[in-house]
Structure I
Amino acid sequence: MDICPKCGLPKQACVCEEIAKSEQRITIELVKRRFGKYTTLIKGLGSEINVKETAKELKNELACGGTVKEGVIELQGNHKSKAKQALMKAGFPENSIITT
C-alpha cells in the first residue's frame, strides 16, 4: 500500500490535491495573437495539481484545442467566462479564480 509523503494517508484517500485547489490563486486572461485570434491563458495552478489532466478536462468541457506550456494552460479561443465556470465545476473555489 502506497502512503502519500505529504499528508500521510494512503494514496487512494489522499487529500493533498483538494487542499491545493483551495489555496490557489488562478488568473484567467485573454491574449490577442497573430491574425486576430484569441487565446485564453490560465495561470497559477500549483505544482500539486495535475496541470495536464486539468487542461484535458477543460478542453473537453469547452470543445476547443489547447496546450500546456511551462505550467500555463493555453486554450484556443475566447473562453474567459466559460473557463471560470468549468474550473468551478472541477472543484476550484470561485473566490480563488480571477479574470483579467
Structure II
Amino acid sequence: MIGISEHSAGCILPVRAQPRARKPGIQGEQGGSLKVAVSAAPEAGKANEAVALTLAEALGIKRHQIELLSGATSREKRFLISGLTPKQALDRLQAYLC
C-alpha cells in the first residue's frame, strides 16, 4: 500500500524513481512508494522532471500541481500533489497498481 499522506494543499506522494529505464511508466508499488521508471538520465534534474510529468499524466492533473519536496538527488522522493486528497490520488493510481 502506498503511504500517501495529507497536506494542507493536497497530499504527499512517496515515489521510488528509476532513471534510465528501458520501459518507462508507472511500475506499481515498492516498499510503500509508487515506483516510476523514466528513460531520462539523472542529470540536471531531467529525471525529476520526467517523473513529475509521468505523475501528472497518470493523475490527470496539470504539471504545475506537482512539486518535488525532497529527494532531488535520491531515488526516494516525495512529491506534493496540489488539489487532490490522498483518497483521490490513490483512486486515480489504482489502474497502475493491479
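In table form, for the structure just shown:
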read-out	value
Mean count of other Cβ atoms within 10 Å over residues 9-16 - highest-scoring structure of I, II	II
At a computed 12.0, 36 (Rg and Dmax of the Cα atoms in Å), which of I, II	II
Read-out Rg/Rh (Cα atoms, Kirkwood Rh), for residues 25-72 alone, computed value 0.94, structure in I, II	II
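Coordinate-derived values only; no laboratory data. Note that the structure is predicted; figures quoted are calculated from it, not measured. Cβ atoms are built from the backbone, for glycine too; each structure is taken alone.
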